[in-house]
Structure I
Amino acid sequence: MKRLVLESDPERTIAELRAFAPPPLEVRDAVTAIVDDVRRRGDAAVREHTERLDGVRLPDAYAVPRSRLREALVSLKPEVREALELAAVNIRAYHEQEAPRPWRARLGQGQVVGQEIVPLAAAGLYVPGGLADYPSSVLMTAIPAQVAGVPNIVVCSPPRPAGGVASGVAAACALLGVEQVFPIGGAQAVAALALGTAVVPRCDVIAGPGNAYVTEAKHQVMGSVRIDGLAGPSEVLIVADAAGTPEWLAADLLAQAEHGAGAMGALLDVGGRIGDRVQEEAERLAAELGISTERIAVVACPDLAAALDVVERFAPEHLELHLPGAAQLVSRIRNAGAVFAGPYAATAFADYAAGTNHVLPTGGAARFGQGLSVSEFIRRMGVVELESAAAAALAAPVAALAYEEGLAGHARSAELRADGRATNREGR
């Protein structure tokens with residue numbers, strides 16, 4: 001565990017915290033080769049790279065059978081199934097609240113304007129796997145797509161040696177009714193979703209977390225397909241003062257470090273009076289749970305204003321506020337992927353079942369990015385309705401602007417409608 005004192009130049013402290021996340025691996029060339037190969041050879045390339053990288057030989061038709069998905073759901077421990085069902089209800093309720101809706105409005109000249117909400121036709125969801133099993137990532141990516149009304153949802157997740165995908169992933173897909181599941185991971189999965197193959201449908205958006213190879217592949221296919229974001233290692237900042245509970249704070253820091261692969265957690269110790277006790281608890285819990293404290297830091301901050309300044313500059317993926325009146329402080333936060341207000345609101349709750357989405361911007365991207373939402377899976381389509389009176393009222397100003405821009409065709413198009421009469425070619 002690292003102990004820091006907030007520098008007079010906060011950017012120096014932030015640089016030290018950012019150093020916990022290692023620089024990106026040099027994966028660009030490797031990913032480019034895989035993406036290009038999938039573009040040229042389709043499923044043959046997908047199968048070849050899966051065998052080379054994952055040690056799994058895929059059959060020609062490698063989609064996971066629906067029966068295997070249902071079997072995985074039936075085989076779940078009852079308490080795990082109940083937990084998934086509860087999480088699904090909460091996540092769906094949250095995303096239903098944020099779903100955009102069609103609207104119409106009549107403006108001053110009589111024209112009706114508005115928007116339609118059009119679901120994307122196909123969503124490709126990447127669910128990490130490897131040696132782990134992440135059914136929660138199925139819920140977090142598939143549910144907002146379903147709320148958006150996407151008709152075709154496609155899941156890719158790394159294969160297991162015995163075939164198929166991780167059992168929890170398969171069960172979560174069955175629980176949500178997602179039936180297009182493919183046991184492929186890495187750059188070849190992203191390329192297949194973006195480009196389409198004979199087996200994997202081409203998708204309009206790719207969403208979901210992944211390792212450096214997945215992130216680089218998403219970067220390379222961006223533009224030919226919508227990408228939800230380019231996530232890096234996970235992170236949390238916790239702001240607490242002397243009234244905080246050291247064991248809870250230590251557990252929250254270790255829960256973040258447990259993500260591995262550059263994940264970091266830092267306590268911003270307001271007043272510098274709780275850091276020693278948190279360090280003691282963190283070392284005790286780390287020994288008990290087998291979690292490294294290598295990427296955990298305690299930063300002594302002189303006051304709350306200084307701590308919140310660090311938050312704004314760092315723009316954390318997760319921000320916990322263990323402070324009196326935490327809910328009232330939320331309005332002062334501008335840059336965070338998600339805010340957890342109060343000592344009971346541990347990040348772990350939202351990682352699974354509180355309802356908000358756990359796919360969040362990292363690496364400072366919370367300055368301009370946001371968590372995965374329904375908006376990633378829809379298009380807003382503008383609508384204009386004009387009757388003759390509105391056309392007549394707008395024709396002159398439209399023509400004036402069009403002539404100013406040298407676009408006489410635009411001007412004529414408006415002017416022809418100024419008298420409010422539509423005629424056919426014979427003048428009738």
Structure II
Amino acid sequence: MHNDLINFCIECSIDRIFRASFAAIPPPAVLQSYNEQVATLTFLEARRCVVSTVGASPGNPETETVPIGHCAGRVLAERIAADRDYPPLPRSVRDGFAVRASDLPGELHLVGEVRAGERFRAELQPGEAVEIMTGAPMPAGGNAVVMVEYATVTSAKVATDRAVQPGENVNPQASEARAGEVILEPGIRLDHACIGVLAMAGLAQVVVYRQPEVAILATGDELVDGPLPVLDHQIRNTNSPMLAAQVARAGGKPIVLPVAQDVYAATRELIEHGLRFNLLLLSGGVSAGKYDIVERVFADLGAEFFFDRVRIQPGQPLVFGRARGKFFFGLPGNPGSTLITFEVFARGAVELLGGRKDTRLPFFSCRLTAPVRQKPGLTRFLPAFLSPDGAQVTPAPFGGSGDLPALARADAFIVTDPERMEWAPGESIPVLLK
């Protein structure tokens with residue numbers, strides 16, 4: 001498990017997980033009834049189940065065309081090709097002097113200047129040099145650039161005691177992309193660099209996938225919505241707004257439903273409403289208590305259950321299934337469990353339903369500054385603080401899965417190997433960004 005997770009953290013790729021970590025893991029059985037059997041999976045098994053099941057669902061979401069100024073964070077639905085060579089001409093990557101490499105070292109006649117946005121119309125002859133600025137096209141006949149720091153200019157001559165190689169400090173024509181070459185593929189989420197590429201290719205608008213609509217349903221008699229006064233035995237509904245923010249960050253469109261009381265008829269009505277959307281997320285009602293009725297409602301709706309428990313902490317009672325053609329997650333009700341199980345499982349489903357071709361978790365490895373100890377058997381997600389350089393990680397004080405302030409203060413989660421008991425300061429350990 002430890003080696004699998006380390007590979008997972010280094011590669012950050014679901015494709016890598018499929019090829020290596022999950023190669024010997026058979027797909028979990030589909031449960032036709034929630035009480036037919038208990039499907040308890042490891043963290044990696046459950047992750048694989050979600051990604052492979054949702055990724056194999058037929059069809060792509062609908063598309064729409066949006067201006068490039070409004071498509072950040074959206075998923076691209078068309079191939080983008082270069083409209084010309086990039087760069088269209090060889091260009092200098094340094095301020096200096098365009099030369100013929102065979103002329104150096106030595107003294108050359110300075111015959112002109114070329115700035116970015118201009119062209120030098122004459123052809124560079126043997127024994128000549130042209131002063132050139134970063135980004136300016138190379139003059140014909142020139143094949144290298146001497147950096148200005150290594151040259152001496154006197155009157156109309158430039159001298160250097162350095163040799164240069166052909167192509168030195170020159171960005172060749174089409175070295176970034178050739179005309180007609182695909183530079184962005186469908187299924188990627190458009191970040192700031194992608195927006196720059198779209199602008200480079202001269203596009204004013206682009207085709208993207210529609211954002212999946214994700215219904216969010218919190219359950220529990222104890223929940224109160226909004227800033228209303230609460231009695232001592234009540235709690236405010238934190239999970240719905242928190243999940244809405246997580247869904248939006250994953251590229252989905254959150255649809256927050258009213259809180260479902262722990263009554264069968266009311267819960268069923270809201271679940272049926274939530275199944276009209278692309279994905280349904282529930283929080284609470286999935287444990288083994290007398291009033292935890294979510295799984296029973298889904299079973300009565302003919303749902304398939306892919307798993308209903310995962311060997312992680314926080315978040316063990318976690319349901320993933322499909323009803324009436326729509327996927328659903330029954331997330332545990334404690335805020336920490338809700339937050340973590342969304343990030344490591346449901347977030348991937350949102351991304352895939354939004355047109356992403358793969359989904360990745362932001363894992364990497366850090367050195368511990370303090371010891372970590374646990375009872376083996378579960379993969380634990382422990383809130384932690386990263387050092388300013390991101391090289392070290394410190395466990396944060398944590399009161400358990402209901403300690404939302406601790407989760408808000410942390411900026412990452414330490415991820416433990418379920419087969420180990422302890423880690424010493426200085427050891428490397430997987431870390432998941434929050």
Structure III
Amino acid sequence: MLPVDDIPTKWYNLAADLPEPVPPPLNPATKQPITAKDLEAIFPKAAIAQEVSTDRYIDIPEEVRDAYLMLGRPSPLQRAKRLEALLKTPARIYFKREDLSPAGSHKPNSAIPQAYYNKVEGVESLTTETGAGQWGTALALACAHFDMNCNVFMVRVSYDQKPFRRLIMETYGSTVYASPSKETEYGRSVLQKDPNHPGTLGIAISEAIETCLNQPNTKYSLGSVLNHVMLHQTVIGQEVVKQLEMIDVQPDYMIGCVGGGSNFAGFTFPMLGQRIKGKNETEFIAVEPKSVPSMTKGELRYDLGDTAGMTPLIMMHTLGHDFVPSSIHAGGLRYHGMAPLVSQAAKLKYVTPVAYEQNETFAAAVTFAQAEGIIPAPESSHAVKAAIDKAIEAKRANEEKVIVFNLSGHGLLDMVGYGKYLRGELNGA
């Protein structure tokens with residue numbers, strides 16, 4: 001545990017330390033780098049400034065640090081001793097407890113500052129998308145905290161699979177639509193072609209941005225992918241660096257699941273910055289679903305962040321902006337692309353991507369739950385699976401490796417997926 005005074009006072013920006021910068025976002029019409037002015041229709045000025053910044057550290061406003069207290073920051077770093085014993089491994093396994101926030105995940109770390117910056121600029125309403133509902137829940141919480149309206153477009157398959165996440169958002173005062181929806185012109189066009197479309201994060205982003213552009217005094221808020229979101233999440237990794245120093249431990253592996261990249265970036269970037277400077281030899285492992293293999297099988301190229309083509313072109317690992325993933329329960333990992341900063345770190349060989357099938361991750365999650373008493377979110381279960389695999393490797397080699405992973409969220413609202421796995425009804429996608 002860290003004392004309250006150790007809540008970080010600054011966010012860490014990996015862009016300052018990458019030896020090769022990320023190529024700039026492009027205007028899809030002109031193919032020229034976008035300007036800050038281009039983004040002001042959807043983002044507050046403070047977020048835009050952070051998006052393009054190459055400053056190593058950016059101050060966290062006191063109002064945001066105060067709200068981080070509400071989120072349970074600093075969060076604990078815990079050792080998985082019972083899991084180690086179960087696996088009979090000489091490895092030491094640690095995990096960061098991002099499941100303890102009121103929203104049940106790491107997502108409020110960025111939702112709070114995004115809502116704050118919009119509130120300061122006089123914005124009254126925010127629109128957003130959500131997959132499994134973790135981001136939508138976080139933004140709904142943040143908007144309630146700062147007395148703002150919130151409209152959430154939730155990918156239809158998750159809207160149906162996870163009704164309790166929708167109810168939490170509504171309890172916080174937000175309005176939630178199943179995407180594709182009849183609320184937007186683009187949503188209606190998708191439903192006209194396929195009334196039973198399962199939805200994608202790309203479609204939900206398009207609907208949220210269309211709503212933002214058509215409603216007065218409204219901005220759009222994004223839960224992953226862009227640089228300012230990665231920045232906000234680094235409170236996780238800065239705490240981890242301090243916690244590992246407290247117990248005099250240097251990690252051999254740091255592991256996080258990846259969909260758009262936010263929890264992985266927040267967890268690893270502060271330590272990765274040290275690796276770039278030659279201060280450690282940690283391996284950073286990014287874990288994705290085999291059904292959405294943007295890093296393991298996607299191309300590194302410019303692509304749109306949404307399906308309708310309303311976003312800038314960004315350089316990222318991508319499966320194509322019109323990619324429709326299978327209906328896996330790890331809804332937060334069903335995005336077609338990867339954050340530019342994470343993609344660039346992978347290109348420079350600082351990040352190792354791996355992929356697993358759905359049943360493998362649920363098996364690992366059940367093992368972890370029975371050993372440690374914590375039921376992980378389906379997204380986080382990907383990191384659990386990789387950590388277990390590394391612990392088994394250490395056992396075979398009789399090496400005392402140190403494995404640290406991010407438990408990015410709890411799975412208490414994902415029991416439908418667990419039920420299907422336990423009954424043998426879960427597909428392997």
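A short reminder: the numbers here are calculations on the coordinates, not readings from a lab. In this text, all values refer to a predicted model and were calculated from it rather than measured experimentally. Cβ atoms are built from the backbone, for glycine too; each structure is taken alone.
Work out the source of 2.2 here, i.e. which of I, II, III gives that when distance in nm of label points 7 Å out along Cα→Cβ at positions 260 and 324 is computed. Considering all the candidates, the number was obtained from III.
Structures compared: I, II, III; top value of volume of the Cα convex hull per residue in Å³, i.e. the largest, recorded for I.
Among I, II, III, considering only distance in nm of label points 7 Å out along Cα→Cβ at positions 308 and 388, which has the greatest calculated value? Sorting by distance in nm of label points 7 Å out along Cα→Cβ at positions 308 and 388 in descending order puts I first.
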